[in-house]
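There are structures below to look over.
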Structure P
Amino acid sequence: MKPFNIVIICVFCNLAGLAIAQSAKLYRWVDEDGIVHFGDSVPQEYSELELQIVNEHGITVEVIRAKKTAEDLLTEAERQQLNQDRELDRRRDQTLLATYLTVEDIQIHRDRRVELFQAQARVTELHLSNLKRRMGDLLEEAAKFKPYNSKTTAPAISNELSEDIKTTQTTIARHEQNLEKFAADQQAIIDLFDSDIDRFKQLKDLN
């Protein structure tokens with residue numbers, strides 16, 4: 001082989017070796033004991049640690065963050081929730097100050113909302129009273145028939161009367177549930193406005 005050709009081959013080999021060396025990554029990591037490690041690959045037991053990719057001068061060019069543990073994820077979720085709660089509180093304060101000028105304004109708004117629930121309750125109570133009166137009449141009529149009448153000679157109750165009693169009972173139960181819901185909703189509104197009043201006083205330094 002001619003000397004010139006040998007030189008060309010050596011040059012290409014050196015260039016290829018340099019390219020391979022430059023393409024290989026060198027990792028740096030610190031284990032749990034604080035010992036620093038270097039390597040072109042990372043053993044499995046260290047794969048979840050924070051890794052640094054360094055160049056030929058030992059300078060960090062990239063950082064691969066450590067895999068988050070369950071505790072890390074929980075802490076992050078709690079921090080995010082805390083930030084969200086703070087943001088909601090901030091917006092609530094802004095809305096409170098933008099909506100009301102005085103404590104009396106809040107109380108007036110509260111009383112109007114409460115009156116709506118009380119009005120619904122009064123209408124429901126009226127319907128309930130009429131239904132209970134009707135139920136009394138139906139049961140009085142049903143007392144002439146079996147199974148409401150224990151006499152062997154009593155005729156069986158008609159399907160129409162039986163269904164009427166069941167429907168009325170169901171409607172009474174629904175109205176009673178509505179009354180309970182109105183009362184619970186009313187108390188929730190009162191509690192919410194009382195909380196707004198306390199916070200408004202704090203923001204306005206009225207305590």
Structure Q
Amino acid sequence: MKFPSKIVENAVNQLSSLPGIGKKSALRLVLHMIKQDTSNINNFGLSFVDLSKNINYCKECYSISDHDICSICSNHKRDQNTICVVEDIRVLMSIEKTMQYNGKYHVIGGLISPIDGISPEKLRINELVERIKKTNISEVIFALSTTMNGDTTNFYIYNKIKDMQIKISSIARGISIGDELEYTDEMTLGTAITSRLPYENSFIK
């Protein structure tokens with residue numbers, strides 16, 4: 001694709017480096033931005049500069065936050081004894097939208113995937129184990145994708161914490177096998193959380 005302007009070409013190359021955005025989509029976005037007021041374009045750029053400089057990860061749950069401790073972990077009205085284990089911030093946001101869960105979270109940052117070179121050590125699983133040991137947690141809920149990698153990760157974590165004196169549960173299997181939770185509708189996801197089952201019931205021993 002030849003461009004009439006190096007400036008446009010550079011902007012297209014930057015946008016097309018993002019997941020799910022090809023050259024044509026990037027060009028369409030760039031042409032749209034060119035038509036915007038200078039202040040709008042500047043605000044757009046500054047928001048990403050702010051993102052790179054000031055974004056934090058919560059020191060308790062590892063969610064994205066503007067501060068050292070996120071708004072969920074610092075909210076004492078939430079259930080302090082329950083942790084919901086999620087893959088990333090997208091799943092956390094999906095669960096929050098259901099308004100069916102009032103505990104805390106632990107964002108492990110991905111799923112175990114040997115084929116992609118993601119080992120347990122690259123995730124925040126050890127941090128989860130230490131968090132359970134140091135706090136008064138009574139229940140851990142697995143809310144990972146119902147995929148092979150999700151099931152593998154669930155089972156790995158289960159083996160790390162099964163001897164602790166806590167309840168270990170998993171969201172109900174109303175969600176189809178192979179589904180990623182961020183794409184599940186709010187009602188189905190909310191029901192899956194409130195109807196959660198003991199994790200031991202989800203696999204054949």
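Who wins on FRET efficiency 1/(1 + (r/R0)^6) of positions 83 and 171 (r between Cβ atoms, R0 = 35 Å, to 0.05) among P, Q, i.e. which is largest?
Largest value of FRET efficiency 1/(1 + (r/R0)^6) of positions 83 and 171 (r between Cβ atoms, R0 = 35 Å, to 0.05): Q.
I have 6.8 for distance in nm of label points 7 Å out along Cα→Cβ at positions 51 and 123, calculated from one of the structures P, Q. Which structure is it?
Going through each structure in turn, the value belongs to P.
If FRET efficiency 1/(1 + (r/R0)^6) of positions 115 and 147 (r between Cβ atoms, R0 = 25 Å, to 0.05) is calculated from each of P, Q, which structure is the one that comes out at 0.05?
This figure was derived from P.
For helix-only ellipticity at 222 nm (-39500 (n - 2.57) for each DSSP H run of 4 or more, over all residues; to 500), the calculated result is -12500, so let me know which of P, Q that is.
For helix-only ellipticity at 222 nm (-39500 (n - 2.57) for each DSSP H run of 4 or more, over all residues; to 500), the value -12500 is produced by structure Q.
Suppose you compute mean projected area of the Cα convex hull in nm² for every structure in P, Q: which one lands on 33.6?
So the calculation was done on P.
Comparing mean count of other Cβ atoms within 10 Å over residues 91-98 across P, Q, which structure shows the greatest value?
Sorting by mean count of other Cβ atoms within 10 Å over residues 91-98 in descending order puts Q first.
Just so you know, all these numbers are worked out from the coordinates, no wet-lab data involved. What you see is a predicted model; the values in this text were computed from it and never measured. Cβ atoms are built from the backbone, for glycine too; each structure is taken alone.
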